[in-house]
Structure I
Amino acid sequence: MNIRESELPGIGCKFEVITKGNEKMVIVIHDDGRREMYHFDADHDESVSSISLRDSEARQIAAILGGMVYRPQALDTIEMAFEGLSIEWFKVENHAPVVQQTIGSLHVRKTYNVTIIAILKKNMKKFFNPGPDSIIEAGDMLVLSGARHEVKRIINELLSAGGDS
């Protein structure tokens with residue numbers, strides 16, 4: 001996927017997206033929070049559909065697309081790479097070393113250079129940017145970000161039942 005960003009002085013910011021399937025979409029984020037999305041024809045010349053969203057609507061759709069609201073059952077992990085950054089979902093296994101530990105006590109950032117950016121609890125409660133006092137439980141879905149090898153390392157050492165911490 002190719003994303004090109006350009007500033008629109010006095011308006012906001014424009015993102016032009018060309019997908020791997022060669023589809024074009026343009027997203028305009030206005031300074032007042034509104035978003036406009038345009039989907040283009042196969043030649044990328046003419047917009048065939050568009051939608052305008054308020055800030056709150058755009059954020060709700062972003063949560064849906066990002067998997068924070070619904071995550072297909074078939075996916076155990078979702079990984080995205082962005083110039084060395086990996087964002088991955090991982091369900092904490094029963095008997096993993098992190099169970100009943102706080103994020104702060106694990107020194108995740110210092111030891112692994114990984115950030116826990118969200119926790120989805122079994123009761124579907126969501127915690128975005130959880131603090132050091134947040135307790136990790138078996139079955140929690142963690143959203144991790146960091147270098148791919150460090151994310152894999154924390155999964156193997158702390159989040160899996162066979163962890164060796």
Structure II
Amino acid sequence: MIKTGIGIDAHRLVKGRRLVLGGVPIEHAMGLEGHSDADVLCHALADALLGAIADGDIGVHFPDTDPRWKDANSLDLLAQVVERLKTRRARVVHVDATVMAEAPKLAPYRQAIRERLARVLEVSVPGVSIKATTLEGMGALGRREGIAAMAVATVEVEAAD
């Protein structure tokens with residue numbers, strides 16, 4: 001059976017933090033504030049995958065009140081979500097995500113992000129679509145106060161015996 005999930009995440013940009021998107025360090029004067037490394041792309045993908053199998057969200061599995069997840073690498077969290085899928089006899093078929101930010105431009109990083117995510121998601125690179133857009137100066141994201149990501153995940157779940 002094919003199932004679909006959607007995920008959305010946003011974090012505030014702050015000085016003194018490293019910017020990481022899709023597990024790839026991005027050159028930028030600011031980074032995202034959060035309990036973990038605040039990788040909004042990985043977080044949106046994790047929520048989309050959890051949604052596809054109706055298994056809560058990253059806040060349930062990796063709460064920001066738990067010190068174990070302090071400064072956690074979000075690629076590791078995403079890998080744990082992939083393992084949860086396997087326990088449900090599910091596998092990732094395809095993911096599609098959009099990062100919303102006025103800056104930095106992600107085109108120079110897109111292929112590295114796709115390759116890194118494909119490894120963690122255990123799919124081929126064509127199974128990972130990453131796009132970026134601006135908000136044309138509108139709202140908090142348009143004022144460069146943060147970065148957000150939206151993701152859709154398609155998973156295949158084996159039929160029960």
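Which one of I, II has Cα Rg over 2.2 N^0.38 Å, as calculated from the coordinates, equal to 1.24?
Numbers: I: 1.24; II: 1.00.
Here the read-out was taken from I.
Once mean count of other Cβ atoms within 10 Å over residues 15-22 is calculated for all of I, II, which comes out largest? The partial results should precede the final answer.
On the way: I: 11.8; II: 18.0.
Between I, II, the highest calculated value is found for II.
The value 13.6 for mean count of other Cβ atoms within 10 Å over residues 55-62 was derived from one model only; which of I, II is it? It was calculated from structure I.
Looking at structures I, II, which one was relative contact order in percent (Cα under 8 Å, 6 or more apart) calculated from, given that it came out as 17? It was calculated from structure I. Calculating distance in nm of label points 7 Å out along Cα→Cβ at positions 23 and 127 for structures I, II picks out I as the one with the greatest value.
From I, II, which structure was helix-only ellipticity at 222 nm (-39500 (n - 2.57) for each DSSP H run of 4 or more, over all residues; to 500) = -8500 calculated on?
II
Taking distance in nm of label points 7 Å out along Cα→Cβ at positions 39 and 135 as the criterion, the top structure among I, II is I, with the largest value.
Here, each number is a calculation from the coordinates, and none is a lab measurement. Everything quoted here is computed from the prediction, not taken from an experiment. Cβ atoms are built from the backbone, for glycine too; each structure is taken alone.
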